[in-house]
Structure P
Amino acid sequence: MPNRIHIAGRIAASLLGGWAFVWGFTALTIAGQVAMGQPYNEAHTASMLLAFLVFLVVFCWSFAAASLARVWTVLAGGAALMTGAAWLVQSSLT
């Protein structure tokens, strides 16, 4: 039976980690689409539509995964990698 700290960790991972992961995903997809020539407004709209689905999957996975440490590692690491990659793509466009 999980204790309150474990449950709070899952909730924090699902909300905060999921938000950070989706932030990186959205930044990377917008930067990639703009780099391929799509107008910013269309890239933003498409990324936001996908972001809802990504957040839903990440949110559910954070509760279903066996290891809370793995959840934090994937979400924080993925967020950092995707945000860094988006920054590199955006800086190469200017």
Structure Q
Amino acid sequence: MLIFFTTLKLIAEIALLALAGQWLTGLMSGSARNGNPFYTLLQLLGRPWIRAARWLSPRVVLDRHVPLVAFFLLLLMWAAASFAKVMLCLQMGVDLCK
């Protein structure tokens, strides 16, 4: 069970960093972001999470706000996985959790 929560936490961390990196790269490169290969890679990593957020969010949410919804959903997933991992480690002993 520990490996499940650790894997879930890792997936959330990678997706969160991809979305944050995509935002920062888009902010720095401006309108030239579509030609940036690093931005394209980060967009590829974040696209499944943005699609999931679009599917989960109501139609009232604007399309430009969906990446922010995805970011906060991933942040919630990361927090839940971290909490579950800590509780599991406290239950079975910290020495066994390493």
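Please treat every number below as a calculation from the coordinates, not as lab data. All values derive from a computational prediction rather than experimental measurement. Cβ atoms are built from the backbone, for glycine too; each structure is taken alone.
Worth pointing out:
- Structure from which 17.2 was derived, mean count of other Cβ atoms within 10 Å over residues 19-26, options P, Q: Q
- Which entry (P, Q) yields the derived value 11.6 for mean count of other Cβ atoms within 10 Å over residues 3-10: P
- Given 79 for volume of the Cα convex hull per residue in Å³, calculated: source structure among P, Q: P
- Highest-scoring label, criterion being relative contact order in percent (Cα under 8 Å, 6 or more apart), among P, Q: P
- Ranked by distance in nm of label points 7 Å out along Cα→Cβ at positions 43 and 67, structures P, Q are topped by P, which has the highest value.
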